1. Of the structures P, Q, report the one carrying the highest value of FRET efficiency 1/(1 + (r/R0)^6) of positions 9 and 105 (r between Cβ atoms, R0 = 30 Å, to 0.05).
2. Going by distance in nm of label points 7 Å out along Cα→Cβ at positions 89 and 121, which of structures P, Q comes out largest?
3. Using helix-only ellipticity at 222 nm (-39500 (n - 2.57) for each DSSP H run of 4 or more, over all residues; to 500) as the calculated read-out, with -21500 as its value, let me know the right label among P, Q.
4. Looking just at mean count of other Cβ atoms within 10 Å over residues 33-40, which of the labels P, Q belongs to the structure with the highest value?
5. For FRET efficiency 1/(1 + (r/R0)^6) of positions 17 and 73 (r between Cβ atoms, R0 = 30 Å, to 0.05), which of P, Q scores largest?
6. Have a look at P, Q and say which one yields 13.4 for mean count of other Cβ atoms within 10 Å over residues 81-88, as calculated.
7. Work out the source of 16.7, 45 here, i.e. which of P, Q gives that when Rg and Dmax of the Cα atoms in Å, for residues 41-96 alone is computed.
8. Can you tell which of P, Q yields 23 when relative contact order in percent (Cα under 8 Å, 6 or more apart) is derived from it?
Structure P
């Protein structure tokens, strides 16, 4: 069971980092000044499409983080330890793999934000379960075009990710990187 969890987490690191990068980028003062909302502050039926928290640079940072983590994994695959915890042979995959994971993670988050605006849930307000799984579902849907992990990996990610997200968000809150713990 522990082996399955380690393999699932390691496999999904590019998506995890894609999901974590935008809030970090959003809080960098000089980036905040040049960052612009993905929806260009436009409305749909008198409601913002995504809101101010979904930005162009944030989205790009998520995709770039995914690529960077994948490249590190690809390098680490040369070592036995990392081969043993890998679900895939990183030498058989090109940059399309992290692009799909990163773009999928960001897209899942954007879709959730779109839904939150339709439900009148304020940006940054908690949207339990969806806040933790939006990027997982998005990443898996996009990744499906080139690779589909086993059902045990998918279920592990769906069960484990909310726990990891809450833990990481709590740590970010304690480090004053987030304004709320969730």
Structure Q
């Protein structure tokens, strides 16, 4: 069976493509038509194996193998320093991903949380986090009125998952906050 191909004019953010034997997720792309010379596509691609983001330029119309992806609901169990352990909630099958490849995502996941595990060509490849999560603040200093020396009205806070983010001065220990998972930015109190 011939592999499914995708050309640059079919790219969408979130697509997975294979370039020179390596699987990437399309983060951003921009079609460029210069005054002279052929059109091209400038892309930002996240390498599925380690999460590194690279910029690559392709000729307009260039084709790649479209990679079959699937999300499966899994329960995050724990990480042991080397691997993050997950369990399929239907089959109870357990699988691991190298901690290095999911370290950023794990900052926003608690043990026993249900997550979407991304499978690429039937192999576990990474996590698909929701756009935002709600987590409890477990440590932060009280905000002092007029304290703008810390960068104009925010302060560090530690969340229940161990992640450290910046929050407004009015956020206290015990508050639940909404955090954007892509950037780790505070969005609002939950």
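1. If we compare FRET efficiency 1/(1 + (r/R0)^6) of positions 9 and 105 (r between Cβ atoms, R0 = 30 Å, to 0.05) over P, Q, the biggest value is for P.
2. When distance in nm of label points 7 Å out along Cα→Cβ at positions 89 and 121 is calculated for P, Q, structure P comes out on top.
3. Only structure P yields this read-out.
4. Across P, Q, mean count of other Cβ atoms within 10 Å over residues 33-40 peaks for P.
5. Answer by largest value of FRET efficiency 1/(1 + (r/R0)^6) of positions 17 and 73 (r between Cβ atoms, R0 = 30 Å, to 0.05): P.
6. P
7. Traced to structure Q.
8. P
FYI, it's all coordinate maths here, none of it is from the lab. Since the model is a prediction, treat every value here as computed from it, not as a measurement. Cβ atoms are built from the backbone, for glycine too; each structure is taken alone.
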